[in-house]
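FYI, it's all coordinate maths here, none of it is from the lab. If you're wondering where the values come from, they're calculated on a predicted model, not measured in any experiment. Cβ atoms are built from the backbone, for glycine too; each structure is taken alone.
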Structure P
Amino acid sequence: MNTIGPYRNRQETYPFYSLPLCRGPKRSIEHAHETLGEALLGIELQYSGIDIRFKVNVTKTPVCTLNVDDGVYASLQNAIANQYWYQMYMDDLPIWSVLGESAGRAETYIWTHKDFTVEYNGNQIIKVVLMNTDLVPVHVGSPISFTYQVTWIPSSVPFEDRFNHYLDFDFFEHKIHWFSIFNSFMMVLFLVGLVSMILLRTLRRDYARYNKEDGLSDLDRELGDEYGWKQVHGDVFRQPAYPGLLASVIGSGTHLAVVSCVVLLLAVTNRLYTERGGFMSTAIFVFAASAPINGMVGGSLYAQMSGKKWIRQFLLGSTLLPILTFAAAFLVNLVAVYYQTSRSIPFLTMLAVVAILLFVIIPLNLVGTVLGRNLCGQANYPCRINSVPRPIPEKKWFMEPGFLILVTGMLPFGSIFIELYFIFTSFWAYKIYFVFGFTLLVLLLLMAVCSSVSAVGTYFLLNSEDYRWQWTSFMSGASISIYAYLYSAYYFIFKTKMNGFFQTSFFFVYMGLFCMYLGVLCGSIAYLAASRFVRKIYSTVKVD
């Protein structure tokens, strides 16, 4: 047996035997977490006591008898009234069923007979179907006898396809899903084409004007109408505010982008959804193993910004996302412990995660930081930096960084919001997500959109002679998190029937964490694209 909980709140689960339910006579090891991913996902495996042997049919056989007193009756009545469902496993195949049915407050019924139909191919189990029968009313003082039976049926389905029974192909491969992918792809083509056309035409005109100005005397140039992005060439590579923080979030976001692509590729090729906690365990392993990427990107960027406190930056980059994740998990864990749900993270699991951070992630991040500072730490800017910062002139309100940040986040969100619906439905409802190829494609399209809009926004900002492009470009990509979080609130209110303090806090805290990851990832891609764009345009302009 695994867990049990209210149907409307998928994450509000409890150990199955936290309810006063009896189990069969056969005993085995209880309460075992097989992997780190299972422990973090709240999987509580306990033996049911039901004796099932391979290819041995079992007629209706007693399991146990439950004596119903006032406490047992109250617990069962509350559970059945809240539509409690439970999950169990046979040969790593999940099985779901409801506990009972309720006829208002007048009568409570519980299913007492489990009829297992097991399909097999050779020596391997292919499919397990559980059908509940014998609906019995629950009354104080009336014992309830539970029974089961098992029927084995041969099957021609190969073992590698046995999980197809659980996959909703009609839902995930619906034409609207394909349409969303096509829509995102066309948006990318349109944006890239538009960016290329506008910027090439505009930059060509700018280059011609600037080259004409280069032939003028200094007096004529001063009397001329000077404006545009060339005027800030002496400040465009000036150190931004909080360079250590910026380098840390860029390194963390690049790390997340690499981890996301690698994990999705592994999910496509290895079908991680077939293993309990497989996706979570794989993500943790890849995140830890690829930690040098964070240090290399963040360390090299901080060195290029002439940062002096590199140890502080290295520690910040190593622990920024883990600490924020631990803080969110700690808040939810407090609520989970109070409610005694299976979502409470065991103490030993916490120690294991902390050990991974201290003894794997931080040392590997240090290696990456040292390599980044020594191999890629030279700035090699195409323009010299003026000793005195140039004053930023007044500009139109729609050229202010705040407005550009909000506007440029809309298009990236528009390219993924349909995919977000499928992802949310699989995690918060009862669908197994398996179309990771779609997710990988959408992620790549999202990166392309972020890069395009960041280049356009940076050009507009520099053309208004505002050289504060570093944080603006990062925030233009990161602003997608605002729209994603608002969409998650819409999904919670209008697409689900979740209720209760635990489920609500679980939803909004972890959605906030997810949106933060998404924002850091997109912000880093936007910054890297803007940085390359800025270097490119200033490397082709003659400056004194």
Structure Q
Amino acid sequence: MKKSIYCNEYGLHKSLYWRGLLSIWALLISLSYVTAQKKMTVFVSMQDGVKLATDIYKLPAQQTSPVILIRTPYQKEGMKSIARYFARQGFTAVVQDVRGKYSSEGKFIPFINETRDGNAMLDWLSQQKWCDGNIGMWGSSYLGYAALRLTASNHPNLKSIFNISGWIDGYKVNSPGGAFHQMLIIPWLLNEGQKTRKSVKDMDFEAIFKHTPMIEVLPDLNFETKKGKRISLKDLNPAFPYEKSSVPVMHWSGWYDFVANATIGAYISLHQQGKGKQYLVLGPWYHNQWYHENPMVGDYTVKQNAEAKLKHLLVQASAWFEQTLRGKKSPTNPPVKYYVLFEDTWKTSQQWPPANTQNTLFYLSQGGKLGTKPNSRKSSTFVYNPLAPVPTIAGANFHFFLDQMGMKKQNELEQRKDVLTFTTSAFKQDKTVAGNIITQLFVASEGIGTDFTAKLTKVDKHGNSWNLVDGIARITPEDLQDKVAKVNIELGNIAFQLKAGERLRLQISSSNFPKYNRNPNTGVSPFDAVKFKAVKQTIYHNSQYPSSVTIPFLK
């Protein structure tokens, strides 16, 4: 991984960066003949007296209106074009720097204060004469998280949320499968972990990711409260009472968005446990592709019917707020809409995963085969050496690293001796997969604690292997006390078409670096390890230990 892949302080490839700016300028120009908005800046006091900088955008002649609140750690001025768009639609748009960021007072501790400060902001807005009592929230990524945390508060005036790639369960983002998502957390903290953005364009991330002990490159994880208590990753993911929520939410995400599984998890939990109506849109996109307006997701070309354009997103958000804040009637559509890769069509459903799916188990067997019956009596082995880890090649990765985004060929990776592959026979007819892919492995390891990884690919008629979803499971020494351990790896959600003659392939290994930090195999925490041990890993695939992958096919 080269440091040049991070081409400017916003994490965009230079050409995409300017393309994104031009798209925003074009949006502003297209709306330039609409009545201008009045902007004013105020400082709103929180419960402890800390004042947060807040910009208010509204039409000059406007008396009262619904309010759209946006709370951001990325500088409120960066939301100017979006706020002006909502103001032109007759809403009052309010954008706030969260605690400790940019023009706001206080200390920034990621995630910790957003519920308390967000509720205080809702109280303040409700008291303003220009607020008609109907408040919505808009936000992508961290901004979506800041909004979703307020759903359980059930503030009487919070009527709806438009969430793009936000989450509630931070573990699905920061530590999927128990492994540390270092390709996300380290660059994000170095870039945004302080009061103002720090440029990381010249940082050598290859050296940073390889540094040992790892904890030395993570000083910003050691946040300290006023009481002197250290904050752990667990503290950054406070428990959430889903059952208390009654706020309607529109969720958007994409198959190659590293937050997708957490966004889907928020939708499912709020849908099943909460009382507010939940909606979900899943496209072919990667994280924040709306701001890049890039037509490519790795080597996959997004078709015109799913273009990631900021203007299109704002039109959808405005329609949502017209319905939920103003009571405008809208067509009754199914609550879930999802994009099918390779078929390049949209489908709808009453839920996610779709009810009209049938799970098929494909069993790993000798000779690298993946079949519907566990007919092998053998096992497969490989050596996992943390000093020569399997490299990350594409996937749902952090958008700072655009050369590692989306879908790319995996054939070269599959030639490694530490990557086992298991492949189905060619499908005789077209099939569509839609849902969550889960792998269950029966394993043994010479390590004192270790990792196992899995990746699902589609092998086309030319033999090209294209990555779809991947996952990891961090195995503790306690997990390995038995001779054979059962390991479940959640690869993630996806929808794609398999054409007749194509095959599915499952890759199994023990690393995906630098996406996740390396397990040293010694029992020492990966954060503190300076010594690493190469170990033999065993995957069992027989009638007693039937390792498998579950594929949900549409009926």
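Taking distance in nm of label points 7 Å out along Cα→Cβ at positions 468 and 492 from the coordinates of each of P, Q, which one would give 1.4? So the calculation was done on Q. Comparing relative contact order in percent (Cα under 8 Å, 6 or more apart) across P, Q, which is largest? Max of relative contact order in percent (Cα under 8 Å, 6 or more apart): P. Out of P, Q, choose the structure whose coordinates give P(r) over Cα pairs in 20 Å bins from 0, in percent equal to 21, 54, 23, 2 when calculated. Label of the source structure: Q.
Each of P, Q could give helix-only ellipticity at 222 nm (-39500 (n - 2.57) for each DSSP H run of 4 or more, over all residues; to 500), but the derived value -18000 comes from P.
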